[in-house]
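Below: a set of structures, written as structure tokens.
Quick note: the coordinates plus some simple rules give every number you see, no bench work behind them. Predicted model only: the values in this text are computed from it and were never measured. Cβ atoms are built from the backbone, for glycine too; each structure is taken alone.
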Structure 1
Amino acid sequence: MASEKMKELGALKKLLNDYMNLSERINYLKEIYEMAEEDPSLMSELEIEIKKLKEDITDFQIRTLFTEKEDVQNAFLEIHPGAGGTESQDWAEMLLRMYIRWAERKGFKVEVLDYQKGETAGIKSSTLHIKGPYAYGYLKGEKGVHRLVRISPFDANNRRHTSFAAVTVYPEMPEIEVEIREEEIEIETFRSGGPGGQHMQKNETAVRVRHIPTGITVVMQSERSQHQNKENALKILRARIYEYYRRQREEELEKIVGPKTSIEWGHQIRSYVLYPYKLVKDHRTGYETSNAEGVLEGDLDEFIKAYLVYLKKKG
């Protein structure tokens, strides 16, 4: 518990230091602007610095909106394609790349805990472990169904397709917050790769862990070590159990994050349209941008900020 308080205190100190730093940079750019009026050659440098300052101010504004104790934690982010085979699996991999790019831009450490490749293209599922202060706070609004509209690269007739993928996000919680008793779980090991898979391993390195009281099940098979797969599975299980009971306490059982989310029309939180026009729109906040390529390259901060402001107004 003390370590968690220290983490929170460290994050607050950083927030204060960043505020002071932003104030200094604003004053510095005011001076550069006055100089640029006399020397236009300084204008290009000024524009670069202003753009970077705007990004850092947005990030600072986002961090002032974190209010839940879970916000400071690392995050687990899972992606599952909807129906549609190759098309949806390719979209799921595009989202995976988007979140990795976003996390790297924020300076977070990203570990791919699980990666199940699709038969033709894309992925069947993937789990990321994103480590850094407030990783969960940033990403919690990404939970939900993401919808893509584009001309399919897999359609010989160049027809427009709509694909769906579900994103779930959990805070990584310390063991002291979520106790898992041995008698409450069932652990099963099996060979990674599935029946008949060409990459099947001879040893049973894959692990399936089931939490009996809640029915929550986690499968982990990416690592070559059974011990590592078990350790990762228990971390994710702890995060899911915490989320399950937190939601239950809030009497919002219909919003429990998990496999019951319907990956279809009417449930999407955000649409990414690449054809016949380009637009990314969040259906909860109304925030939108035509810079679809930028968003898919990880430019998510304005969407994250809009969602946190939306949450604050609702609360």
Structure 2
Amino acid sequence: MARLGISFSGGPNASEIVECVKLAESLGYESAWVAEGHGGDQFAILAACATATSRILLGTSITSAFVRSAPTIAMAAAVVDQLSGGRFILGIGSSHKVQVGPEHGMEYSKPLTRVRETVEFTRALLAEGEAQYHGETVKIENFELWFTPLRRRPPIYLSAVFPKMTELCGEIADGVILTRSTPENSAKVRAHLAAGAAKAGRGAEAEAMTISSLLPVAVADSRAAAFDRMRPGFAAYTGYFPRYNRMTADQGFAEEAAAIGEAWARGDRAAAAAAVSNELIDATAIAGTAADCRAKIAAYRDSGLDLPILTPFARGAGAKAVFEEVIRACAPEG
């Protein structure tokens, strides 16, 4: 069965996410992922999913290397891995400066170093049960686990937007989590992973690394209606996060990125959404009828993307229904 994931970044509450993940498992999805941000404690939600399911893989997409301490990340990962019977994937990333400082009151600096050191400490602690670390951004005098992890080396994926983080993923990770990737991007990402892997002397492992991407998705009776559903979420992410705005420009949509950013900065959410073009959505997302969406997922796989991860955008009382609609419409064909 083709690999496919579903990701949650807010909208449904914790209990609703568990129900959606159970549905996804019954329909053959390989994995379910939970972001954090403002959507609830991801590890608590994944722990609930772990006890309610038996086959589907569970992952963080992603956990921030800045807003939790490295020992806390390692312990949380080990707990969900144990509760799930070894079905957990730890997705780690640097998050965003506009979130880490203003929203969490934490210092944001040297994101590449912070991610590298968090991964190194996490691996050491889970492998040995006790670890010290004296890095530039992670400084742990000593931390000891008072339980035995089920797996000493659960897989770790890194989120990446630009080449430097992608190459770091090639050096130290088991997979990469992209976001709003274009089909044309897969070959470039594989090359950056190979470069990083070669630098670390693990070149043979590069081809085995999973390339996944969080892909916005909207299902409707027509492509036009689906594209309109997509615009508010695109505007929010492209307008609020400078990194995603730059990514959009680098993908060939500089005019859209500028217009969305300017409208968002002046508080005009409607204008920001209107600036999201059909071409931008079509290039970096999955939108249309159920048949359109399944065809686009297949095109992403054909491009070299190993694991498409569907990320519906929904808020409010009807959010669970939106996720269920997507999960059913895009389910893998057995």
Structure 3
Amino acid sequence: MTRFILISCIVVCSIFSLLIGVKDISVFNILKLGQEEVMILFVSRIPRIISLIVAGVGMSISGMIMQQITLNKFVSPTTAGSLDAAKLGILIATILLPNTDSLYKMLFAFAFTVIASLIFMRFVNRIKKKSIIFVPLVGIMFGSVLSAISTFFAYKNNIVQNMETWLIGDFSSILKGNYELIYVSLPFVLITYLYANKFTVIGLGEDFSTSLGLNYNRIVALGLVCVSLTVSSIMITAGAIPFLGLIIPNIVSFIFGDNLKKTLPYTAMIGALFLILCDIISRLIIFPYEIPIGLTVGVIGGAIFLLLILKRGRYAT
């Protein structure tokens, strides 16, 4: 029943999102659309809603994987430096290969994200016995260092303005022909489903998972690859979307528990629904203009993050 309600909400919100825009499209005249309206739907609005759903699913599941791997509910691509590493990779690709296409930039972002994730995991292995709040703070500081490096090279090469466009997620430029790279994340969402039980087991700790016959390092590496490719493909397509991978898994955990195989569909659906709602707010708040969705998600997600800190911080050791 819950899944049916969530799917229905996603469908209704998606239809509403398709109708929002400077060009008025009424649901009552959907069968009598002219050529211009049909072109707007298929070139701009349908690709946009597809991107929103894929990004919402991908980032939410990525956050859940990272939380299982690190045994910490406050870890996500936002608080582990993954977004900043992807941005640095895109920047290096832009400097070294200025005329290259998005695929090569995504590969650079993927490589930098994997390396940054491995470095962060070394930090986690040293401090995971301490406060659950301390781990994401270290990740945020690590991300700030990567961001500072990016800013330095951007100033040096006079491409600060280009770099700023990667900082804030924005789906306003999503058009047919320049969003399809986001589909790269879909196979890794499928892999997550297939390995859901194993990610759940490693979330119980290295000693426990090893005693059950799992190759802990291999599963962790697989999880980091899935997260890195997902983050890279979304970053190169729509930019950085903060807090999504942090708050959605926590909300799902509070409601449905921590069994990854059971909660994975809810994480995917709630992540997609949340991002669509944020996009609708971004487009309506100063209509007919819109604010970047990264700002909307950042404000709402930041508020929820503070609530999570206050609630879970009481149980920190």
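Going by FRET efficiency 1/(1 + (r/R0)^6) of positions 42 and 138 (r between Cβ atoms, R0 = 41 Å, to 0.05), which of structures 1, 2, 3 comes out largest? Write out the running numbers ahead of the final one.
Values: 1: 0.75; 2: 1.00; 3: 0.35.
Sorting by FRET efficiency 1/(1 + (r/R0)^6) of positions 42 and 138 (r between Cβ atoms, R0 = 41 Å, to 0.05) in descending order puts 2 first.
Out of 1, 2, 3, which one gives 55, 40, 39 for Cα extents along the principal axes in Å as computed from the coordinates? Walk me through the numbers on the way to the answer.
On the way: 1: 72, 60, 39; 2: 55, 40, 39; 3: 63, 55, 35.
The structure behind it is 2.
One of 1, 2, 3 was used to calculate helix-only ellipticity at 222 nm (-39500 (n - 2.57) for each DSSP H run of 4 or more, over all residues; to 500), giving -13500; which? Working shown, then result.
Details: 1: -13500; 2: -15500; 3: -23500.
Only one of 1, 2, 3 returns -13500 for helix-only ellipticity at 222 nm (-39500 (n - 2.57) for each DSSP H run of 4 or more, over all residues; to 500), namely 1.
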